[in-house]
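**Student:** Some structures are shown below for you to check.
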Structure 1
Amino acid sequence: MVDSDMLIPRPRRSEAGPGAFEFTPATRIAADAGTESVRLYLQQTLRGSTGLPVRDTERHPGPDVVSLRVASPAEVAGLPTGPVTAPDDRSEAFRLTVTPDRVEVLGGSAAGVFYGVQALLQSLPADVYRRGRVGTAPWTVPAVVVEDAPAFAWRGVMLDVCRHFRTKHEVMRVVDQLAAHRINRLHFHLTEDQGWRIEILRYPRLTEVGSWRRESQVGAHVPDADGVLRPAEFDGRPHGGYYTQDDIREIVAYAADRFVTVVPEIETPGHVRAALAAYPELGVHPDRPVEVWTEWGIADDVLNAEESTIAFFQDVLDEVVALFPSPYIGIGGDECPKVQWEQDPRTQERIRELGLADEEQLQAWIIGRLAAHVESHGRRAFGWDEILEGGTLSQSATVLSWRGLTGARTAAKRGHDVISSPDDQAYLDYRQSDLPTEPIPVSIVLGVDDVFAFDPVPSGLTDAERAHVIGGQGNMWTEHVDTARKLDYQLFPRVAALAEALWSADTTGPRDVAEFRGRLAEHTARLEAMGIEYRHEAGPFPWEQRPGVPGRPHSREERAAYIDAVTSNIVE
């Protein structure tokens, strides 16, 4: 039996009662028409680990019954208020009521019921998360009333499957992990210099050619004898893979049953070398064929600005929109080198034809054309904070702020919705300590405590501007994450801290890292039962280390100076 004070995220209200409810062979689940997928999820979870039948019933409520129900309009008003930017939206709010003879989960929508079920599962012994039975101990839940609702509507994790591909089953495993922590967005980064991962029927070479590279860089760049940074080593092994359209449909449906929205991203106009390897005519130098990039970092190769290239990516986006019901469709926009445009006579002529001032405005023009196409489908385009540069951005476009919170602040002041993902608070590929054994250390130290302190809302905003900050996410880049085990190591337990920061924020009182650490110590038993190979507090185990493989560690001062330099042109 688990104390409700040990839940992650921390609930707004938890009031213990006398006694406990025990799951037995007589326990039944009652679900209304709106919560059938939640009932199936709960039954599948309980049957595997407890061996109990937990059959259906229409008795609702009743003795020995777990009742799953969407609140009536009158009942919704009694649930906790919703996100700080939309307090009247109680769709994800819930009330979990446990007495010795019954359980009721009441939600503002099916999503709210699902999150109430997550609180119920966390109140059971950690072994409930196992796929098979390991014991016959009583499956009891302490009597309690838990009322809760999220602080932010967008609670996300971005998964890069381009640098290192993850199979559809591995992706769905990540979905399960996120859902258990009430993360509701999986930002699916599908195209890059190093690989194109989504089948596009109209352009088959995108996956026939663009989904495989002949080898991969190992570790970070190191200076050669002349001080030039170069890859230290390559592995000599082909790497790749892609998702068929049916794979995508399967992932999207699986995630939807767990109330995770899969949000796709197609990178433009930089980070496109895999597409150029497949279709050279999209590039500035179609007479100079390129291969899918084998290095990490940013290739100079970018899209040209011809109408035929815009039409190509509009066709791609048509198929993407058809596959993903997400209201948001990502179009990239980050880290676009301008050197090819600056040196190419045809691009300079094109800039004049379009009446643009420079290459910055050319990038904004490409992004604007693709954003308008997304919007023509009734969706909203979102891109990294570089899309604020170079011109007027459609008001409906949403900005993902990664270079600190400068982009978030600027976007909110300009009236754009914002998703905050500052690299110094939420980049899950960054090293977790300054131990010399930390595997392939990247950038600054970003530990659990740092992620726990993440606040998506930048300072200096009015109430109206703050309302544009719809949430935040952690980003999982995978240059140095080549296995599912390493993915676990990078994600957890930091995702638990991220979930707390985005769900609870300051709605449950001042943040207390010591108190959170106490709950996290209990939570690791759940992670172990789920089979998550999280990073232990003492540091990496010997098999998690990568001795001799160079990383690229930075100090916080070095990183801050770099971010200040690259965001100087988007400050209001």
Structure 2
Amino acid sequence: MRLRPLAARAAFSAFSALSLSCSALAQEAPAISEAALRAHLSFLADDLLEGRGTGQRGGALAVRYLETQAAAIGLKPMPSGGYRQKVAIEGTRLLPGSAVSFDAGGKRLNPKLGEGIVFGTGSGQTGLSFDAPLVFVGYGVSAPEEKWDDYKGVDVKGKILVMMVNDPQPTADEPNRFAGKAYTWYGRWLYKFEEAVRRGAAGALLIHTTPSASYAWSVPANSFSHERFHLAGAGNRIEGWLQEDTARELFAAAGFDLDKLRAQAERRDFTPVDLKTAAHVELKSAIRQVEDFNVVGIVPGTDPKLKEQVVVYSAHWDHLGIDQNIPEGRDRIFNGAVDNATGSAALLAMAAEAVRKPARRTQVFLWPAAEEQGLLGSAAYVANPVIPLARTAADLNLDSLNFVGRTKDIGVPGAERSSLYGTAAAVAKKMGLTLAPTIPDLSGAYFRADHFNFAKAGVPAFNVGSAVFSGDGHFEFEHDHARASATMVGFKGDYHQVTDEYHANWDLSGMTQQAQFTLNLGYAVANAPAMPTWKQGDAFGRVKR
């Protein structure tokens, strides 16, 4: 994510053929009901919905609730006649007897599963047994706009790629390469696995360090110990992580110095290195086909021409569900009240008002499935949109909303990539708000929510004012700022834990404010003469499908 100084951003807000017109501002969105938002939130976060897990009964209940509410609100169904959009997912769980060993320099290394290595398959095959050579490909990045290619035309088909997490670091000569200290899409594990698939590799193993990944080894270790999900037929034969000490031992056995190769990988002239190591893979997996669903509702536009274009509002409905690995007698339900019953509930409250007062462009309300499993539902929607992406003006995403009170500002990280930033500033000003300063994106937050699939496909998109993802608690609260900030930051301990539960004493005035800003911004885009445009040179400003 390319973050720019505030002064540059202020100047950028002036760029825009699309700056908000007076006529667009005049057609304001209707007011959102806090009572309706609270009612939806308390139900979606209830134990009854069992954490809304992918492929679990609670997820099916959430979908049924959302489509029922969509119909009751008056949202129009998709052209197919329903509110459900199928998302074909494969669930994969590693079985006992699976192992990976390495033959390097006359030695056989057998890293312990869960401690030295974690792995799984995305191939959809229940049994895999194969040998493949290892190739170190540095960061595994191919970025033409950065004049960077870690592959240099080397054929890696059938090989297992070993690569570093994060992206090439800034230097004294190039302090802003790959967004400086901030994370870019090329640093994300998901990009690296996808690139391995694109190049026909047998798989990919990422070298874990806590600084480069921005999280401890326990995170991938925990992820790979549970059932993992991916879109059907979209993964590698093997994909996983190497603990740093395991990688160091492996490289040394093969006659290489890991640190020296890392240093080489910071240079543009780096070329892939044959590690002269053979991996032997034995993979046994339980595979199940999961039919999950996005929920989609439509408010048709009123303008004879502009109604052919669309503004999308999105908020994923899923969370982590019930964890059967937790012993009986303990809380097993990951309710996901903040993440993301808040966004799902807000979208319902917003949609109810949008139906009463349509905009010039069509508005689509999208509740994607399986966000927690790798943004799968939004990827499925982008592959099969209700209205073609070339006619999609923007996606405004809500994920983990403010539950502690009204603020004086609103976060719009990622909006600066497009003319949406100028529009957001105008909407905020009319609401008596300012735009919160954007903090450096050191963990790749822009690439971790559903809007990113739209951005990757060329649609201006960002996550609006998220408590977890966009401000890290750095909001200016109207009342008792110290307490509210501490509460927001304290939520970090509840994130993705069973303690992310709804509390009836929550102050939802800030959540309603955040939802209202999002709807107001959506109306400004939906009523403007022209669609938003990317800032010139942005990596995602490509032609839409």
Structure 3
Amino acid sequence: MDIHMLLGQYFYDNGEYEKCIASLSKSKYKYEEKVLLLMAVSYKNLFDYDKAIYIIEHILKKNPEYVPGYIQLAYIYKDKKLYIDEIKLLVKADQFVRQQKQTGQIHDAVYLAEIYSMLASAYVKIGKSKKACRYFLFSSREEEDYTKKIEEYSNALFVLNYIDDINDKAVYKLHINYQKFFNYNMQYHDFDINKSEKKIKIGYISPDFRRHPVLSWTSSLLLNYTKNQFEVYCYSAGAEDDITEKLRKRIDPNWRNIKGLSADKAAELIYDDKINILFDFSGHTANNCLPILAYRPAPVQISGIGYFNTTGLDTVDYFLSDCYCVSDNAASYFCEKIIRMPHSHICYTPLGQMPETADAPCLKNGFVTFGCFNNFNKVNDFILSLWAKILYEIPAARLILKSSIFDNDQGRQYAGKLMEKYEIDAERVVLRSFTKEYLEEYNDIDIALDTYPYTGGVTSCETLYMGVPLISLCGRRHGARFGCSILKNMGADELIAYSAQEYINKAVYLANNIKLIDVYHKTLRNKMNKSFLMDYTSYVKDIENIYKYVWNKYLIIG
């Protein structure tokens, strides 16, 4: 160890990567693997990928079995959205670690959880959901950090919702097993409740109080509550932005930033605030708050809106849904009591100014354009087979897909091979990369095709608000019925399909009715504005009646 190495590590730990590189380059150990790798990662963090790749490839040329080198190179490919290359590197790294274990060597076994987590995330990006779920479970098993172990298991549960051909009982069992991580948790029991208090204290907890799709469904609850009957607290567990600041100003002094707090400390804060009903918006989504709810910091706990399956936690009492999303059969696969809203369990509010709608593009194009702006990882073999049949029936039609995987040639080529598998002519498909300003591009689409079983959520609301009719397949699970609920609450039942063949038939029928397509483009926004889907007054009233009911029930029977 020398001073230049010590300084290099110090600068790296403090995010001063240029100084780190300068110091390490003076070290007498600058040609050793670990020092070179630290320099490479510093270049990576400075977004100088070419230099980082050059150094790592130099290391691997000298030592082809240097596992940390493969992992860091994989991180670079992940940043560049080259997921196929990332997977190849990680598979190779996994093979080297397995070989080491067979020979009794374990020095690189510490990387297995990281390798599996990265593999899982990459497989999610390319739509290989079964593999992704399996590797998240592997990562959870190998992970030594207990908080990360829980996160990886939660990631696996989220990915389950992408998979169609999986037994509902198996999905439920895997969710229920989540509780095992918390069986030895201390739970709060002695709540200081003032029964004469006129206001019910509602706590909303989420990592997504920011410019995020879920906020399009939850902002009405945060901003339009009855102030003489309820007191609202917000527990923000994630990144914050300009939207957060606007919310904070409306909620202060009851805004709490809990990002970085351990689950037990966050639970203690909520308990000390004497919250009556804690509502979790995240479920098993990224950076979720369920470990906090596992301590039961509030006497009544609800989950829903942001996630579409059971939490698996004994401490969550209710799950918010509606009369369309949860069938009687689906309800049996929730450990929570289901609250069925009489209309929609979500209330759509655009977060910004929406572009004007336009005439159906087929009027000027002379052909119909189908489209889907859902993340491409929701596009599985099943839905591709349906799209192929629709395009076969409408030979002149085009298909527009928009997703971040199309940001580079590798992603586009990967998608092209999938299309080729189902004999979809690449000349008829337009692959558009992700852009922040995308809403006007809905005006290029005549008919939107929903994904399945992970249907569109906020994307579906945006599609319809931009005047584009959406064909959605209604499934058996809660998450596979979001499109059905949205369309039912708009009074657009005719766009809902209850079988694969009906999905195809409805798309083909509409594509052959140009005038009807244009009527949708001219009327859907107005119809949506007047629907239950955007009636925040009725929505908040219904939710508040539910709050009163569950709170009074708790006061009576505990």
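**Student:** 1, 2, 3: which one has mean count of other Cβ atoms within 10 Å over residues 185-192, as calculated, at 24.9?
**Tutor:** Going through each structure in turn, the value belongs to 1.
**Student:** So if we calculate relative contact order in percent (Cα under 8 Å, 6 or more apart) for every structure here (1, 2, 3), which label has the highest result?
**Tutor:** Details: 1: 14; 2: 23; 3: 11.
When relative contact order in percent (Cα under 8 Å, 6 or more apart) is calculated for 1, 2, 3, structure 2 comes out on top.
Every number here is computed from the coordinates shown, using simple stated rules; none is lab data. All values reported here derive from a predicted model rather than from experimental measurement. Cβ atoms are built from the backbone, for glycine too; each structure is taken alone.
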